[in-house]
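Undergrad: These are the structures in question, set out in turn.
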Structure 1
Amino acid sequence: MDILDYIPEGHENAVTLNYLIGVTGYKGRDIRAYIEKNNIVGDKPIVNLMDGKGYFIPTTEETDSIKRYIISEKSRARKLEKKIRSLERYLCNIGQEEMIF
């Protein structure tokens with residue numbers, strides 16, 4: 001069963017994670033991992049604009065949705081990098097700098 005078969009095109013047709021869990025029988029974390037992998041190696045991006053509507057494959061007319069998704073993901077990446085730097089500083093402050101990977 002391919003999860004991609006249950007993710008529609010178009011923001012107006014977006015489906016929630018709970019819907020995907022129900023129709024596939026997979027766990028939420030497995031669905032999210034599939035989506036993440038698909039977005040790295042697949043040819044159809046799956047996005048979630050975090051507006052409560054859920055996941056969808058943007059149509060060629062929905063480039064604004066893709067841009068919004070990119071902005072959101074870049075913001076998340078910057079926040080994660082800040083958190084990691086803070087943890088690395090903490091390790092340095094307690095003399096554990098050799099543990100930084």
Structure 2
Amino acid sequence: MARIRKGDTVAVLTGKDRGKRGKVLSMMPARGAALVERLNLVKHFERRTQADRPGGIIEREAPIALAKLALVCPRCDRPSRIGVRLSSEGQAKQRVCRRCGEVLGG
């Protein structure tokens with residue numbers, strides 16, 4: 001079970017964006033990385049197209065290693081580790097905040 005999913009709010013633990021928070025735009029499980037909204041921005045040269053897009057240097061998100069991210073619990077509003085436990089029926093796995101015990105979506 002994935003501990004971080006698309007749409008989650010995460011905090012960056014290390015690197016140039018340490019302490020910042022953002023929403024996960026996409027996951028790359030094979031690379032062990034994720035794209036986070038407005039974090040880990042890199043400059044990229046875009047070629048001009050004949051249609052409508054002008055060329056130039058733009059900023060866009062680069063993947064961040066999952067080891068550098070921590071899920072932000074909506075209840076305690078702090079980055080926390082995530083545990084997994086079975087639901088009350090014992091059928092499905094649930095993600096659980098290790099700080100406060102809150103069951104997270106999914």
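Undergrad: Thinking only about mean count of other Cβ atoms within 10 Å over residues 21-28, which of 1, 2 has the largest value?
TA: Largest value of mean count of other Cβ atoms within 10 Å over residues 21-28: 2.
Undergrad: Matching task: 2.5 is the computed value of distance in nm of label points 7 Å out along Cα→Cβ at positions 5 and 53. Pick the structure from 1, 2.
TA: 1
Undergrad: A value of 1.2 was derived for distance in nm of label points 7 Å out along Cα→Cβ at positions 45 and 77; which structure in 1, 2 was it taken from?
TA: 1
Undergrad: Starting from the value -17500: which structure in 1, 2 was helix-only ellipticity at 222 nm (-39500 (n - 2.57) for each DSSP H run of 4 or more, over all residues; to 500) calculated from?
TA: 1
Undergrad: Identify the structure, out of 1, 2, from whose coordinates distance in nm of label points 7 Å out along Cα→Cβ at positions 13 and 85 was calculated to give 4.2.
TA: 1
Undergrad: Let me ask something additional. Given structures 1, 2, which gives the highest value for relative contact order in percent (Cα under 8 Å, 6 or more apart)?
TA: Of structures 1, 2, the maximum of relative contact order in percent (Cα under 8 Å, 6 or more apart) occurs in 1.
Undergrad: Looking at structures 1, 2, which one was distance in nm of label points 7 Å out along Cα→Cβ at positions 37 and 61 calculated from, given that it came out as 0.8?
TA: Working through the options, I get structure 2.
Where a number appears in this text, it was derived from the coordinates with a stated rule and is not lab data. Computed from a prediction, not measured in an experiment: that's the story for all the values here. Cβ atoms are built from the backbone, for glycine too; each structure is taken alone.
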